[in-house]
Structure I
Amino acid sequence: MKTNDCYLGVDIGSISTKAAVVDENNKILASTYLWTEGDPIGAVKRVLVEIKKQLEGKDVKIMGTGTTGSARELIGTILDATIVKNEITAHAVGTLTFHPDVKTIFEIGGQDSKIIILDHGIVVDYAMNTLCAAGTGSFLSSQARRLNIPVEEFGAHALRAKNATKIAGRCTVFAESDLVHKAQMGHPKEDIIAGLCNSIVNNYLNNIGKGKNIQSPIVFQGGVSKNVGVVRSFEKITGHKIIIDDAGHLMGAIGVAILARNKKTKKEFNFNIEDIEFTTVGVECGGCANNCEVICVLKDNKFLDGWGNRCATGADRARLKVGKTGGSFASRILSTKMIAKDTIAVDLAKPENFNFKAGQYVFISIDSLCDKGANESMRAMSIVSEPSENKITLAMRVSGTLFKKAIAGAEVGTSVTIEGPFGDIALSEKISKDVVFVAGGIGITPFISMLRNEAKAGWPRKIYLFYSNRNIKGAAFFEELSGFKNDNFIFIPTISGKDDPEWKGERGRLTGTMMSKYVPDLVDCECIIVGMPEMVRAVYGGLRTVGVSEGNIKVESFVAGEQV
């Protein structure tokens, strides 16, 4: 008998955790909804037990897993999810699957709420409220306890109201005191509950929905959508019919399951995580004055992932601190030199047993700054040299920071500490497709190491390099790149500024259309983008627009010249 593929979506919220399994035809094969109870890992384990039970006897296998919700990163790591997406995308995809004409999505959950505006199936606007619980499920639950009425019966009580009591709804504190006051004045419970429903709707529309182009069809989802009193208030105040889907409380999980199905990467899911021990630990980064606390997830005491940091290198430092990867090496400065306008290269002695892949980076700290307790004692820098060289060359933009001033003015022999290596943009050893490098400014540095390595290997694969700078003076390694002569290396430099009137090459920002002119089979290439965040986002969007799949794009960002 043929086994049918299906896909699991998990939506982990602060109050509730939802899961759904869908097949190729969007049929829901299994689903569950339970309270998170402050333990997202435990909640997901319980969810999986229930999903596994519902799938027993069905000839199916889960070939993709997606996570969404406030704990999506944590649970995505634990489940080894094939896709992790924000709630806006997940809810929009899920809703559009069952209501393709929807123009507005109202969603009120346990502790947050959101609105999504769509135009012809495209999200054109949205807003979220995560700072105040007024008008959310937790607010309703607390008022239900205060009135000694099960929250499940709230809606029915509201429908019996004859004259809804006016309740202040802009703040939970004011709403609660107003509710107590109105009850002491003798207002019937039914009228108070109907007033609470109205206050929830008014709070939502005046905050989340303020300035939004609300049009029907309107789909209302989230746990609060099950409250018929709130639904009636929405219809009365907006003047529109409100659509309630039976699976509305599961729509985030359904949407991310569908996204997992649409992703090319297929990976069979294993339910054995319920027997694996997962723990979390907080680690202070210490790499700069921010001193971010990075939350690390450990699987059987082995590092899985980390987040909570303001730059991506914080997770690498956290990984190093829990002793699971990289290393710390003593070194010294051999030389420094300017290689372009405001760009410096630093040669370091290569420590014994220090190994890296072309394209990786390290943290470097100046020992004398660390001894003085300086906040700016460490920075992430790309390795420019290729792995077989007997020295380590790093490059960075020069600015006015304490660290960069110290590096630029350092004497030969200055002691430094190297931590790493880190980074995963290295080229795969298997040569299966052409490669497109896209560098913005100092983002060229990891590519130099990779290109030197490729040149040494005899250019085994075709590589296209798009290198964007404001002007030629600021283009580090321009002469070296121009000197690479091989049919498998195509160099396309671009200038975005107006400082070089004699420039005959490409001008303006890098776009997918422009890159398509030089790369015949761009959609089939492995693309790697390195540069400032706004440049990376723009190029990523341009590549996706011309059809390059998400799985064929890797990115690495620099902030103020620092690799993140």
Structure II
Amino acid sequence: MTRRTLATVAALIAGTLLLVTAGWSTAHPGASDAKGGVLRVARFEDVDYIDPALAYSSWSAALLHPTCARLFNLPDRPGADGARVVPEVVRRHTVTDGGRTYRFELRRTFRFHTGAPVTARSFADAFNRVADPRMRSPGAGFLHEIVGADAVREGKARTIEGVRVLGPYRLELRLTKPVGDLTARLTMLFFCPVLPNTPIDPRGIDDPAGSGPYYVADRVVNQRVVLRRNPYYRGDRPAHVDQIVYTAGVAAEDCLAATQDDRVDLCLGVAAIPDTAHRGLAAKYGVNRPRGQYFVAPVLSVFAFAFNHDRPAFAGREQIPLAKAINYAIDRHELARVVGVLAGRRTDEILPPSLGGTGRVYPIAGPDLVTARKWLKRARLEPRELVLYALNTSFGVGLAQVFAFDLKQIGIDVTVRYFDLATLAQRARTRGEPYDVVFQPWTVDYPDPASFFVLLQSESIGGANWANLDDPTVDARIDAANRLTGAARRRAWADLDADLMRDNPPWAPFLHRNQRNFVSKSVGCFFLHPVYREDLAAICKK
């Protein structure tokens, strides 16, 4: 690449950062865009499941989102608009008993692709199916605060006591305590309505009933998934193409070439095209151009280094200065460069701006080694060596090398052990595993600050709390914030984020991530959703 091209790319990237971080929207259907056709999407691997009770990858979510009408949903819009929780099947609802009882009146116009009506029983059956221990659904934990859900999960009951069908289109949920994120949780695909007698099968079903604008018409494991329009759908969500065809087993390099040649419309999900391709794509096609082909937008995701509070280096309040020293020592600019061109926004906060992140404590333009050394001297134990668990991917190795170099500048050697993501997660969830710091990538399950702070609750130790933080004060503040609603809720989460990072940082966050994608010249309208990423139903062909 010539020096002029490098300068052009640098200018282009700088000029588009404001558009990217603001969640700039792309074109909506124009007069020349056809309604119909086939959307061709591909990826190097198959979806994990096509059963909504089990599916838990971003690309399976992208495929299932168009097939599912939920009690509450997220608008098919880019940026902050797409992260607002709005009623979908719910016509109206009430909250009583101090936030412990929700009653929903449902719309009567939703139908499955079979023609059967979507009723209160359809949702009650979905809740009970997710909670059934035979199903082994990762969604079961999100039902924890519903009365009787844990009894079903533990095999002590067959149905959830707090889920009551009051009539064909009236549903009640009773909670053990108020939780302000309940409606946000209900946007998750785990809670898609199901037909009567949907099997309980931990292997998943391949023909879930469609209640949204599309349904699963064909599924061949490790080969393809085909979505077609639901002929009974009368909702207001988009359904621009007639058919969506997902092909599995297309390598990232081949998928990029096929998109450039207009044989594929979209490579689906994270890392679906090579990381090395993004600089060239941005230079050639521009970024977020109306009716363009290369798009970048923020998603609700964070990269951080988590400090293991079970280890002597971070155990006890006397070691808080070490956590602060590391936050001052790391070079967030270099870490972001390693992740990739336009891959995210540098940060020292847990929450992204769209969910309340507001302040800054630590440097993001580069390290502050003078301040880092001052804080290190205040720690009771000044370790000479720390163990870092890292990803064995190319950028994971790069991040580990930067982290090790940065800590070397303040006198700490870092021993790095590399793992694939599944092994890294398994080891980080194992109490007693001998790491001091672990790279923790996190993408929210639903658009609410609680979906970030679940990582720091003591009840999540052995699960998502890789920092093994067991702090009753933090637990109490999380619980208090999660009881609130509206502006008070947003302020409480933002204050908790700022206070925690200033006074007792459990992590060293360094990047709020962007999704980057490239589409074929046949695509007429496209945008990246902040939660579902590729919003397939909203894509149109020219």
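Any read-out appearing in this document is the output of simple, stated calculations on the displayed coordinates, not a laboratory observation. Because the structure is predicted, anything quoted here is derived from the model rather than measured. Cβ atoms are built from the backbone, for glycine too; each structure is taken alone.
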Structure from which 3.0 was derived, distance in nm of label points 7 Å out along Cα→Cβ at positions 354 and 386, options I, II: II
Winner on relative contact order in percent (Cα under 8 Å, 6 or more apart) once structures I, II are ranked, highest first: II
Comparison of I, II - label where percent of Cα pairs over 41 Å apart is highest: I
Which of I, II leads on Cα Rg over 2.2 N^0.38 Å, for residues 306-425 alone, largest value: II
